[in-house]
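Take a look at the structures below.
Derivation of every value follows stated rules applied to the coordinates shown; laboratory data play no part. If you're wondering where the values come from, they're calculated on a predicted model, not measured in any experiment. Cβ atoms are built from the backbone, for glycine too; each structure is taken alone.
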Structure I
């Protein structure tokens with residue numbers, strides 16, 4: 001099952017990349033605990049994706065088509081800087097076009113906003129992300145318009 005590996009990547013990525021952008025007490029609260037049934041169900045039942053490297057989970061990402069929300073893009077610290085985050089983001093954007101979505105949104109951590117901007121996402125204002133567990137963190141709401149490919153009658157193959 002990918003849930004424990006995805007949880008570990010989430011935890012280690014947050015602790016590796018968010019230091020200096022958030023108080024350590026907030027980071028420890030954000031990463032505290034172990035994955036429960038809610039996390040396992042999220043990974044198993046949603047549009048949750050993992051990228052493998054040499055048979056191990058190295059990156060994660062999630063798309064919620066009903067809200068156009070991108071979440072949980074995390075890369076294992078041992079694989080950072082190798083393009084896995086860019087590939088995961090591109091993959092999720094492609095899945096969004098499969099769902100005929102024309103725009104997406106996400107709440108970027110303060111350290112990740114520049115990463116998203118490099119790939120066409122926009123957003124500058126700082127807001128507050130409220131986790132399901134009640135933790136509040138500064139974030140940057142971001143959006144991106146994507147090209148949704150919706151077949152028309154002219155696009156259909158003819159016999």
Structure II
């Protein structure tokens with residue numbers, strides 16, 4: 001497989017490195033990611049409380065917390081002050097759709113933060129439904145869109161994105 005661009009986190013000697021972003025101007029960055037929790041469990045039984053909180057709420061909070069700590073989880077990620085993290089959990093046929101949008105004004109993108117938010121929210125849901133469906137699992141974790149910075153906007157089937 002031939003790459004048009006070299007891997008940004010690999011130096012000329014093939015060693016991993018953190019990308020130096022000190023000369024880049026801060027710009028508004030936004031990234032969207034999604035995944036699917038596949039389950040055969042009856043989602044009507046998904047743990048919930050009378051006040052509307054429960055497993056889906058816990059998953060959203062877990063996703064937000066994970067986005068804020070991405071630099072502690074993923075080697076070579078920069079520490080970023082995030083402006084907004086929105087995690088959504090929606091019942092769909094055969095499971096739960098998880099989506100995250102992360103926004104910040106920074107020198108580097110927030111793609112890893114959006115992906116991490118999705119992944120951890122999904123794992124929280126798998127844990128919550130594990131007794132009802134031990135085969136529950138996460139599929140199709142993907143970056144769906146991003147904007148900001150030198151490379152501009154990019155999207156995977158997102159209206160309005162190139």
Problem set entry | Among I, II, which structure scores highest (criterion: mean count of other Cβ atoms within 10 Å over residues 109-116) | II
Problem set entry | Of the structures I, II, the one that 1.7 was derived from, the read-out being distance in nm of label points 7 Å out along Cα→Cβ at positions 13 and 69 | I
Problem set entry | Answer label among I, II for the case where relative contact order in percent (Cα under 8 Å, 6 or more apart), calculated from the coordinates, equals 20 | I
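Compare Rg/Rh (Cα atoms, Kirkwood Rh) across structures I, II and report the one with the greatest value.
Across I, II, Rg/Rh (Cα atoms, Kirkwood Rh) peaks for II.
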Exercise. So helix-only ellipticity at 222 nm (-39500 (n - 2.57) for each DSSP H run of 4 or more, over all residues; to 500), computed for just one structure, reads -7000; which one of I, II is that?
Worked result: II
